[in-house]
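Undergrad: Quick heads-up: structures coming right below.
Read-outs throughout are calculated quantities, based only on the coordinates presented, and are distinct from any laboratory measurement. On a predicted model such as this, the values are computed, not experimentally measured, just so you know. Cβ atoms are built from the backbone, for glycine too; each structure is taken alone.
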Structure 1
Amino acid sequence: MPKLETFTLDIRTGKTSGPERPRYNINGFPLDFDSAEGATGPGEVLAVKGSPGSFPHTLTLAGPEPGGMPWEIESIKATYACAGDKPYTVHLGAVTLDDDSDLNIWHTKPAPVFDV
C-alpha cells in the first residue's frame with residue numbers, strides 16, 4: 001500500500017447543498033481539509049486539499065452532520081500524490097450523502113492499459 005502524501009478533490013454539488021465545511025476520515029480519524037476554495041451550494045464546485053502523509057487503509061469523505069440535509073454530489077475529480085510515484089486522477093460519479101453515510105474516496109492507481 002502506498003503512502004498518501006496529499007490528495008485534492010474537486011466536488012461538484014448537485015441540486016442539494018452540502019455542509020459548509022466538509023471533512024474527511026483517514027483510518028477512522030476525522031480531519032479537516034488543509035485548504036478549501038469554492039462552496040458546496042447547488043451547482044457550485046468546492047476544491048479541497050488534504051495532506052494526511054499516511055497509509056490509507058480507509059479514506060472517506062464525511063457526510064453531513066447528524067440532522068443535516070442530504071448532500072447531492074454530481075461528480076468528484078480526485079487526484080492523489082503518493083510517495084515515490086507520479087500523481088494520478090480518478091473521476092467519481094453522482095452520489096447522495098446523508099448524515100448516516102460516508103463516501104469511499106480512496107482508489108489505488110489504476111493498472112496501465114496497453115494494446116497487444
Structure 2
Amino acid sequence: MNSYNRIEVSQISGSAGNVTVVQVTDRRLQEQAVIQELAAELDALVSDGQPRNVLVNLGRVEFIASAALNRLITYNTRIKKMGGKLKLSNLKPQIKEVFAITRLDKHFDIREDESVALASY
C-alpha cells in the first residue's frame with residue numbers, strides 16, 4: 001500500500017466497476033512543491049497504465065492555483081486516453097467559480113457530492 005501526503009485514497013466497487021476515490025487533503029493548492037507532490041501522487045494511482053475510474057473529491061480545497069488546474073487537466077487527459085473516467089466532486093463555491101471562469105466546468109465532469117458522482121459511473 002502506498003503512502004501519500006496530499007491525498008487519501010479508497011476503492012469503491014459498484015455496478016460500474018471499481019472507482020478510485022481520491023480525497024485531496026490540502027486546503028490551498030498554491031505552492032509549486034505541493035502541486036508537484038499532488039501530481040506525483042495522482043500519477044502513481046495510474047502508473048500501471050490500466051484504465052481507471054477516478055473520483056477526485058475537492059471538498060477540503062479552498063484555493064486552487066492555475067498550476068494545479070493544469071495538473072488536473074493533464075491527469076484527466078491521461079485517464080481518458082487509458083479508457084477511464086475522471087470526475088470531480090464537492091467543490092466549494094469559490095472553487096466552482098474558478099472552474100466556471102476558466103470554462104473548465106465544460107472540460108470536467110463535476111458532481112455536487114461524492115455519492116452523486118459515484119452513482120454516475
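Undergrad: When helix-only ellipticity at 222 nm (-39500 (n - 2.57) for each DSSP H run of 4 or more, over all residues; to 500) is calculated, the result is -11500; to which of the structures 1, 2 does this value belong?
TA: Details: 1: 0; 2: -11500.
Derived from the structure labelled 2.
Undergrad: Check the numbers for relative contact order in percent (Cα under 8 Å, 6 or more apart) across 1, 2 and tell me which is largest.
TA: Result for relative contact order in percent (Cα under 8 Å, 6 or more apart) over 1, 2: largest is 1.
Undergrad: When distance in nm of label points 7 Å out along Cα→Cβ at positions 5 and 45 is computed for each of 1, 2, which one produces 2.4?
TA: Values: 1: 2.4; 2: 1.9.
The read-out comes from structure 1.
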